[in-house]
1. Of the structures I, II, report the one carrying the highest value of Cα Rg over 2.2 N^0.38 Å.
2. Once relative contact order in percent (Cα under 8 Å, 6 or more apart) is calculated for every structure in I, II, which label goes with the largest value?
3. Once distance in nm of label points 7 Å out along Cα→Cβ at positions 59 and 75 is calculated for every structure in I, II, which label goes with the largest value?
4. For distance in nm of label points 7 Å out along Cα→Cβ at positions 51 and 99, which of the structures I, II scores highest?
Structure I
Amino acid sequence: MDKRIIIGLIAGFIIGVLESFLLTEGASFGDSFTNIITLMSSLAGLAIGFASTKVSPKRNFYIASAVLGALFFVVVAVKSGLYFDDVFTGAVTGLVIGFLADKIGEKMAG
């Protein structure tokens with residue numbers, strides 16, 4: 001398994017926990033680990049890490065990362081009813097995960 005897939009999963013989980021803690025009103029830090037935002041960020045990170053091994057031009061990979069993040073956050077948007085806010089958050093999250101998977105993956109590859 002490519003290291004970028006694992007990096008994407010870990011980055012997605014960490015960003016998901018931070019987003020859950022910061023964006024979910026009144027939730028404790030323990031609730032952040034079992035939140036749908038954390039789950040969708042982790043799954044988006046896994047998909048983005050996999051996409052980093054398949055999409056070759058970096059510009060296309062960053063676009064694909066933003067689109068994958070937005071698609072995974074549609075589930076969060078349906079649950080909350082805040083479609084633009086959650087889908088935009090997912091796109092930014094996907095872009096950050098894609099950037100981390102790309103840059104850290106390059107450094108770890110040698």
Structure II
Amino acid sequence: MNHLLISVIAIFLPGVIGVTLIDLFTKHREVSKFKFLIFSIIFGYLSYLVTQIIVFFSDVFIDVKTQSRHITYLSFWKLLSSESNPEVNVGELFIVSLISIVLAIFFIREIEKKKTD
């Protein structure tokens with residue numbers, strides 16, 4: 001499969017899931033397709049960033065117990081920077097999509113709370 005297509009799918013899937021949930025559960029003006037695309041990219045990157053932070057802190061916690069030094073990076077970052085044909089880690093994509101759902105629920109709650117204040 002084309003490297004660019006794989007990268008785009010990996011970036012967009014968590015973002016599309018999150019932005020779609022926010023779009024469905026909040027009342028707002030209709031969002032243009034261009035803005036939906038931009039929001040999906042931003043939300044996808046945010047989901048990967050939050051997941052990487054969680055992985056980093058779990059590595060630090062494990063490293064303190066085992067007294068070793070090892071930092072795990074998501075394969076997504078290699079996917080963005082690699083010129084070869086890296087594979088998408090489906091398990092990682094699933095976890096990031098779940099994180100995206102949790103982030104979307106958080107944003108929905110905050111948006112609704114802001115509207116009632």
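Quick note: the coordinates plus some simple rules give every number you see, no bench work behind them. What you are looking at is a predicted structure, and each value in this text was computed from that prediction instead of being measured. Cβ atoms are built from the backbone, for glycine too; each structure is taken alone.
1. When Cα Rg over 2.2 N^0.38 Å is computed for each of I, II, structure II gives the biggest number.
2. Numbers: I: 33; II: 39.
Going through I, II one by one, relative contact order in percent (Cα under 8 Å, 6 or more apart) is largest in II.
3. Numbers: I: 3.2; II: 1.6.
Comparing I, II, the top value of distance in nm of label points 7 Å out along Cα→Cβ at positions 59 and 75 belongs to I.
4. On the way: I: 1.6; II: 0.6.
Checked I, II; max of distance in nm of label points 7 Å out along Cα→Cβ at positions 51 and 99 sits with I.
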